[in-house]
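Each value in this text was obtained by applying a stated rule to the coordinates, not by laboratory testing. No experiment lies behind these values; they were computed from the predicted model shown. Cβ atoms are built from the backbone, for glycine too; each structure is taken alone.
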Structure P
Amino acid sequence: MESLLSISKPDPFSLSVRVYYEDTDAGGIVYYVNYLKFMERARTEFLRHHNHEQQAMMEQKRMFVVADCSVKYRRPALLDDLLQVTAEVESMSKVKVVFKQQVLREGEVLCEGRFVIVCVNSETVRPASIPQNLRDKCIDSE
């Protein structure tokens, strides 16, 4: 008889976000662009969680820029909802990291996105290598 080995992947990084009145539109639901802001915060906190702050990168004349994103909106978030915004590394190269992200309410996916983030030199805005220590930490979290 063949034995099946289950390999569990660690849960993605998650940030709690409360929906405030300022996040909603005239219809009382979260304005679509605010999901992008929530996901940006989760990516920033993902870096901080891995002991890597963006200010330190700026001092090294490096910064991250969004090169591409795609977002699917499934269900609306409402005023006072407590959301979980995830950030998970899908793939990584020397200069690029691809994040897959979700915005959830009580486990239900409201919005999901895929973001291609590129590291660039802050003076030339040309591709630059992601700091090795950050690459190592992100690979360990995959």
Structure Q
Amino acid sequence: MLLNHSTYKTIIKNMKETWDIPTPIWYPLYETKRSDVISFYLIDEPKVIKEFLVVIKRILVSYEVDHIYKLGEQELGFVLEILSPSELIFTKQHFIEDSFWCDNSLKWIIYTCHDGYITIGGSQFICELKGTWTNWEVYKSF
């Protein structure tokens, strides 16, 4: 489902301000003032991406997230979709164009970039990922 223009503008503005995202390219390719971000290089690991996704979905369900905003860079603008946690996927397309996922709380964020990195942000989100996903250190990029 796509959002109306006004809601879309508000979400993008709040996401950029909260997560220090001055350009469509974010961490690790562009520095951030936020210290609660971690990135992984997973593009060449489809099995690991699936494992990572299972963990992420469990965490989001535990947060009772029912609407995830997917913001994808397309040409010079953004396309905004609303997803449920069960609809969250990472495909090769997400690594061709940069994409962001968040919810209204903005307490967490996910970013995939054209260079093959997946970045997550949010202290609690990172802590829960590390506590649940045993291989996180193997794939941590920075």
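With helix-only ellipticity at 222 nm (-39500 (n - 2.57) for each DSSP H run of 4 or more, over all residues; to 500) coming out at -10000, pick the structure among P, Q it was computed from. Please report the intermediate quantities before stating the final value.
Numbers: P: -7500; Q: -10000.
The read-out comes from structure Q.
Could you tell me which structure in P, Q was used to calculate volume of the Cα convex hull per residue in Å³ as 141? Value 141 for volume of the Cα convex hull per residue in Å³ corresponds to P out of P, Q. Between structures P, Q, the greatest calculated value of distance in nm of label points 7 Å out along Cα→Cβ at positions 81 and 129 is seen in P.
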